[in-house]
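What follows is a set of structures to go through.
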Structure P
Amino acid sequence: MDMVMKTNKNILFSDFKPVTKQEWVDKVTIDLKGEDFNRKLVWKNLNGIDVQPFYSAEDKLDFLANTGENAQNVINYREIKVASAESGNALAIKAIDEGATGLLFSLKEQVSVTKLLKNININEIAVSFVLNEGAIGFIKDFFDFSEQNLNNNKNLRGYFDLGIISNYVTTGHHNILQFETLKHIVNLSSDYPNFKAITISGTPYLDSGSNQVQEVAYTLNSLIYVIEQCFYIGIDVESVFNNLHIQLAIGSEYFIEIGKFRAFNSLLHSIAKTYDVSDFDYTLTAKTCIWSKSVTDAHTNLLRATTEAMSAILGNVDGVLIDAYDKEFNNPSDFSTRIAGNITTILKEESYFGKVSNPVDGSYYIEEVSTQIAEKALELFKAIEAQGGFYKAFKMEWIQEQIAEIRQEKIKLISQRRLPMVGVNKYPNLMETVPSQVLSAGATSDSKLLTPRRASLEIEAVRKVTEQIVDTSGKRPIVELVSFGNLTMRKARAAFSYDFMGVSGFEVWQEKSHDSSKQAAESSAKSESDVVVICSSDPDYSESALLFVEIFRDINTDKVLLLAGNPVDIMNSLTAAGLDGCIHLKSDVIQTISGVQKKVQKNIKSLQL
């Protein structure tokens with residue numbers, strides 16, 4: 001019986017020849033009917049990485065070494081801003097009860113360690129601290145406390161963050177004496193191998209609009225700077241690497257982020273080898289980034305934070321810090337803080353993230369993305385070092401200029417809606433109202449510094465104008481979608497217009513269909529709307545659009561009149577007749593809506609007078 005089955009199996013597979021990747025490409029090229037394969041199907045990433053539509057065994061590369069190991073006990077950090085030792089302790093106990101396995105205390109002033117960590121089992125809970133420059137007294141007290149409360153020195157997990165790099169790049173303040181403090185911390189922590197004294201944070205880079213290659217490269221450049229400064233004051237290189245804690249931000253590009261963390265791990269080991277350090281112990285944590293968050297449709301931030309946490313854990317980080325979804329416009333509530341902490345708990349306990357050994361290893365796509373990020377980051381890293389290293393490159397504003405270039409490209413893509421952000425430039429929530437004071441808040445600029453900011457600030461500024469119109473006039477402008485002609489195209493263009501104009505924060509009425517362009521023009525010209533969008537097909541536009549505009553303007557000269565589509569052959573005549581503009585796939589949402597708002601404001605002011 002077994003022989004028969006084996007024979008039939010061999011016969012079956014002999015009927016199917018292996019298909020090469022080139023054969024697949026040839027078949028796809030035929031289906032594209034003359035369209036360019038690379039332009040149509042290859043994703044051009046802002047890191048300069050070309051992502052292919054599919055991968056096969058023929059794409060197998062020499063995989064990166066030392067990409068890290070999936071942490072079996074990913075630390076679920078909860079950030080606690082300490083106003084006093086007692087209040088900080090109460091928040092910490094509450095966080096632990098809600099599932100946090102790590103606490104990040106942010107201290108502005110020195111407080112009692114004993115009171116702050118009262119009833120917290122530091123054998124099981126990781127404790128970390130963001131400190132100011134004069135915190136050496138607190139640090140000594142902390143290690144005294146640890147000595148008295150630990151069952152084993154290896155149980156102490158966490159890190160100190162003096163903000164040596166993050167404070168410098170965001171404020172310009174750099175105190176070289178911090179390295180002397182760092183020397184004391186390294187000496188004090190020498191008996192605690194799993195507690196890290198030296199933190200280098202790369203989060204300001206991604207939060208300021210950089211790409212992932214830049215974040216990896218500049219973080220490594222700053223590491224070299226820290227190593228050099230530590231060497232000058234007598235901290236040996238091996239101690240630096242063994243006391244090293246790295247924090248990176250997590251962006252919204254899921255697979256790219258997985259590759260980023262893996263690439264960073266690999267490059268860090270490569271750099272260590274150049275210092276003859278082959279075996280060292282460091283920690284890598286990930287923090288959800290500010291750049292990808294929004295204040296409009298803010299609950300979408302929960303989805304963003306979830307996919308960001310997933311990519312970080314699959315990228316082999318040791319801990320995750322997730323911000324509350326409303327942090328960008330509010331003091332986080334108990335609810336939003338707990339929900340943020342629950343994300344990591346659910347991923348660990350229900351989705352088994354962190355419980356499967358390196359689940360992405362061997363994926364051709366992720367392996368290639370990791371390799372390309374590593375190669376490009378190493379190239380950029382070497383370029384910065386050749387120019388004199390991190391400190392000189394930042395002082396001369398080379399790093400800031402390079403990040404600004406990518407940031408502007410991202411903002412342009414967002415404004416053109418080619419880089420979608422749900423609730424911001426795509427699928428806006430038309431049921432919500434947002435206070436004008438929270439929109440575009442924090443929109444400051446200084447070319448000498450890096451300013452963590454949301455990607456949506458420019459679109460928020462547009463929405464802010466609408467909310468100010470509502471505040472001053474007591475009326476929310478209305479957009480009317482008026483359609484006629486071909487059913488399929490008018491429905492499609494009405495749906496597009498609803499989404500496009502919804503970004504403005506105006507009230508958008510559902511599509512109104514009419515039997516003729518004349519009827520549509522007369523009805524919309526007399527309605528209570530402030531903006532009218534014509535929705536139909538190109539053949540219908542050629543036949544009736546000019547008549548629509550002429551009839552409309554004979555009745556109403558004030559309303560904003562737009563057309564969904566881009567009928568270039570008749571645009572001159574339409575514009576001459578009174579059409580204000582078109583909205584289509586290539587339209588810039590910021591420029592278009594800003595122009596509409598100006599005319600609406602003018603009309604409202606004239607009515608008030």
Structure Q
Amino acid sequence: MSFHAFAQVMAVFALLVALAIPLGSYMNQVYLEEPATRRGWLGSFEGGLYRVAGVDPGEDMPWQRYAAAVLWFNLAGVLAVYGLQRVQGLLPLNPAGLGAVAPELAFNTAVSFATNTNWQAYGGETTLSHLTQMVALTTQNFASAATGMAVLVALLRGFTRREAAGIGNFWVDLTRSTLYVLVPLSVLVALLLASQGVVQTLAGSSAASMVSGLRVEGKEVTEQLIALGPAASQVAIKQLGTNGGGFFNVNSAHPLENPTPLSNLLQLLSIVLIPAALCFTFGERVGDRRQGWAVLAAMGAVLVPLALLEVTLEQAGNPALAGLGVDMTASELAPGGNMEGKELRFGVTGSALWAVLTTAASNGSVNAMHDSFTPLGGMIPMGLMQLGEIILGGVGSGLYGMLVYAILAVFLAGLMVGRTPEYLGKKIEAHEMKMASLVILLPSAAVLLGTAVASVTPAGTAPLGNPGAHGFSEILYAFSSAANNNGSAFGGLTASGVFYTVALGGCMLVGRYWVILPVLAIAGSLARKKKIPEGAGTLPTHTPLFVLLLVGTICLVGALTFLPALALGPIVEHLQLSAR
């Protein structure tokens with residue numbers, strides 16, 4: 001790895017921490033349980049929203065009612081997005097005259113955006129009208145992100161409350177996440193992106209004269225139509241909310257969606273900013289900032305080495321080409337490394353770092369084709385998703401997934417010393433462990449079962465772009481992305497057919513709601529418990545030893561679950577290339 005690449009990676013992480021600390025403290029203030037009337041003019045607006053919606057902000061919901069509110073709200077979102085896609089041809093703000101989206105594709109897209117997955121089996125500028133993009137998809141970008149943040153806050157109340165029946169009010173948590181965090185940050189980022197040239201207009205397209213014409217079906221073509229639209233506003237929330245759905249088909253590799261190195265840096269930081277900041281919110285909420293630092297340190301202990309390894313692998317280039325004597329070192333005439341599928345504007349380092357952060361943070365946007373990475377370079381983003389999207393992860397969802405692993409870690413430590421495990425003053429008992437097991441096992445089962453079925457059925461193998469080990473990697477990546485609510489695509493797999501739209505849609509539902517429900521059940525159980533004072537046998541959960549235990553637990557579970565599947569895909573492909 002070059003020194004420049006190392007410095008670039010470390011500078012991004014340093015800048016991330018510097019921005020996350022004040023934002024985390026601010027978000028702690030946002031979630032203080034105080035009436036809206038104490039929040040100035042914006043609080044008055046918040047109170048007005050409750051009155052219009054008929055919501056009692058003072059209601060303290062038990063976990064079952066909180067979960068029901070989450071499910072009903074998200075179901076309404078799925079139905080609204082599905083319906084808008086089916087009738088978009090009859091609605092305004094459709095300058096390209098696009099017709100109705102096919103039922104199976106509309107289902108997949110509706111589920112994808114409601115679950116914060118944003119898997120795209122469609123081309124944005126060729127499938128969806130401006131109205132559908134703005135009213136359906138952008139709205140769900142806010143709603144799905146706010147849902148994850150609300151569930152996290154409910155879990156944190158489980159740790160901080162004592163012998164309480166409720167875990168908060170979903171409608172209040174949802175509103176405050178949107179009103180005080182997501183909307184202000186999105187406006188700021190959208191303005192910054194627009195200043196860099198990210199397009200923001202209601203126009204349909206613009207004609208550009210071609211340098212040299214070409215003949216298509218016997219006709220001379222001298223102009224190219226360039227699709228336009230309100231991209232900057234959607235790009236801002238797609239990154240900040242760890243959504244990832246691109247306004248244009250090629251996502252953040254498109255020059256009107258990500259035009260400059262500065263826009264690339266802004267979007268890269270936006271992807272990971274809120275997940276990192278929530279670690280500091282967590283520390284302040286539980287009254288011990290060291291707890292937040294410990295969780296972030298565990299995430300960094302996995303993420304930073306993998307980011308450096310990813311850059312190293314891609315800078316080394318394709319081993320098959322190296323075996324043919326091709327010089328892949330950087331020079332004045334060539335960027336060096338494995339440049340297949342990468343934007344020259346961002347290079348190997350920018351593309352590799354984006355691939356790692358987008359899959360670590362449950363974002364799924366791409367500025368390079370992951371299908372063109374080296375086998376082991378493609379395995380790293382895949383592995384980050386398979387860990388459960390907990391290394392930063394989605395806004396809210398990443399941290400509550402990590403806290404489930406923390407519960408598992410203290411349980412294993414308790415087994416080793418023969419005492420009842422505790423975490424943040426709450427006993428971890430059978431019920432919490434059963435729910436934690438569901439959080440870890442259900443998405444993993446969806447990945448492996450879906451991959452197995454797709455690998456042995458004609459409907460699953462026919463859309464493959466590549467045979468052999470690489471084709472298996474394409475299938476494994478798709479199901480890993482869907483079941484862990486990431487949304488990035490390996491490429492090479494045509495996923496717009498009935499089989500994949502339905503199968504991946506089902507995996508998205510499992511990966512989102514069959515994780516949220518056990519997490520809320522844990523929150524309800526912990527809130528009912530007494531606070532236990534620390535004793536001589538209490539395991540400190542803010543020390544380097546606990547960070548090491550937590551990282552070891554994550555890596556052990558991930559390796560035992562997915563290493564056999566990875567051996568059939570990227571690992572064997574790497575060995576085949578190296579043997580040539």
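Bear in mind that the values in this text are calculations on the coordinates, not laboratory data. Note that the structure is predicted; figures quoted are calculated from it, not measured. Cβ atoms are built from the backbone, for glycine too; each structure is taken alone.
Worth a mention:
- Taking distance in nm of label points 7 Å out along Cα→Cβ at positions 140 and 532 as the criterion, the highest value among P, Q goes to P.
- Each of the structures P, Q was assessed by mean count of other Cβ atoms within 10 Å over residues 268-275; the largest value belongs to Q.
- Taking relative contact order in percent (Cα under 8 Å, 6 or more apart) as the measure, the highest value among P, Q is held by Q.
- Label whose coordinates, when mean projected area of the Cα convex hull in nm², for residues 60-163 alone is calculated, return 7.2 (choices P, Q): Q
- Parent structure of the calculated result 31, 26, 20, given that semi-axes √(5λ) of the Cα gyration tensor in Å, for residues 108-435 alone is the read-out and P, Q the choices: P
- Test item: mean projected area of the Cα convex hull in nm² calculated as 36.6, pick one of P, Q: P
- A value of -15500 for helix-only ellipticity at 222 nm (-39500 (n - 2.57) for each DSSP H run of 4 or more, over all residues; to 500), calculated from one of P, Q, originates in structure P.
- Origin of the value 9.5, where mean projected area of the Cα convex hull in nm², for residues 236-379 alone was derived from one of P, Q: Q
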